[in-house]
1. With helix-only ellipticity at 222 nm (-39500 (n - 2.57) for each DSSP H run of 4 or more, over all residues; to 500) derived from the coordinates and found to be -5500, which of P, Q does the value describe?
2. To which of P, Q does the computed value 1.4 (distance in nm of label points 7 Å out along Cα→Cβ at positions 69 and 117) belong?
3. Out of P, Q, which has the highest value for Cα Rg over 2.2 N^0.38 Å, for residues 45-92 alone?
4. Work out the source of 2.2 here, i.e. which of P, Q gives that when distance in nm of label points 7 Å out along Cα→Cβ at positions 29 and 53 is computed.
5. Computing distance in nm of label points 7 Å out along Cα→Cβ at positions 5 and 21 gives 3.8 for which of P, Q?
6. A value of 0.98 was computed for Cα Rg over 2.2 N^0.38 Å; which of P, Q is the source structure?
7. P, Q: which one has Rg/Rh (Cα atoms, Kirkwood Rh), for residues 13-84 alone, as calculated, at 0.98?
8. As an exercise: relative contact order in percent (Cα under 8 Å, 6 or more apart), calculated from one structure in P, Q, equals 25. Which structure is it?
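Bear in mind these aren't lab numbers, they're just calculated from the coordinates by the rules spelled out. Treat the numbers as computed from the prediction; the structure is a model and nothing was measured. Cβ atoms are built from the backbone, for glycine too; each structure is taken alone.
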Structure P
Amino acid sequence: MEDGGVSIILACDLNYGIGIDGDMLFWIDDDLKRFKEITMGKNLYMGRTTFESTGPLEGRKMIVLSSKDPEGADEVIHDFDEFRERLKNDKNGMLIGGANTVNSMIEDIDYMYLTIVLKKYKADSTILNPIKNGFALENESEIIIDEKTGLNYKYVVFKRK
């Protein structure tokens, strides 16, 4: 993980779809373990739907952008501009979704740590294509096959140009 700048971490399909009906498109145990390792001890910023999908995560502070006060959030920020400024100035913060929040902050994001499943799903929640929005591919893993689900995926890092 790079220090400085706004980073996001999430999983998507080949069309950058990240969810449907308020839930993730797929569950890959090793990816969830990686997410936990990377985010442990961090301040995680997210929209309300993402928080409702994940719930509180042990060892991480959950900071939620919402007009409501979702139960279990460590902190709720009601104003988008305040949310954006807090995240931009939080050296221990990461954005974890959802699509509306990520897309609204695309110009502020410096690093995207994506798990890309090499398949296209039906999704109602999609992030903007990094390549078309000022990012360059910095690093990618070999293709990994999840034994449990049979899904092929890879870890990819995009960096703002």
Structure Q
Amino acid sequence: MLRDRIVNSKPTVSIFRPKYYTESMKQTESEPMIMRHAKALTCVLENIPVELFPGELVVGAIVEKVPGATIYPEGVGLRVIPELEDLRARHPRCFFIGDEEIRILKEEIDPYWLSRSIPAYAEHITPEKILDRLYGGAASSFILTEIAGIGHV
């Protein structure tokens, strides 16, 4: 029953985490970064819906519908913004995301994180010569996808 529900369901994109995380970060801009992230996590955990499904032995997820995915705007998650409409028709694995969720991501979440995400900060502190090597010429297809380690500084 549990396996069938997960395997046979269309995955959804949840915006609860990025929405609440962003709201908290906007409200705490004058505070130390460590406190801002702690308060943002608290805001997410206090507001995300908790669903208990029949047959589950371990409960709880960062998304309200399983299977699902969320976006981490402080990391590299916003790279999906140009593809949001296409996620619904992507083959072989499509994700459902509503028009209102797309609007919120594009109009409220993306603009805030555009200059505040880890990749934006990394680009800001990286010498121009290195950026040219990474993103210019023959290496222009390079995409930063690994942020492990940076998040715990």
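1. Working: P: -5500; Q: -11000.
It traces back to P.
2. Working: P: 3.6; Q: 1.4.
Computed on structure Q.
3. On the way: P: 1.06; Q: 1.44.
Once Cα Rg over 2.2 N^0.38 Å, for residues 45-92 alone is worked out for each structure, Q has the highest.
4. Working: P: 2.2; Q: 3.9.
Source structure for this number: P.
5. Numbers: P: 3.8; Q: 2.6.
Corresponding structure: P.
6. Working: P: 0.98; Q: 1.19.
Only structure P yields this read-out.
7. Numbers: P: 0.98; Q: 1.03.
Source structure: P.
8. On the way: P: 31; Q: 25.
Structure of origin is Q.
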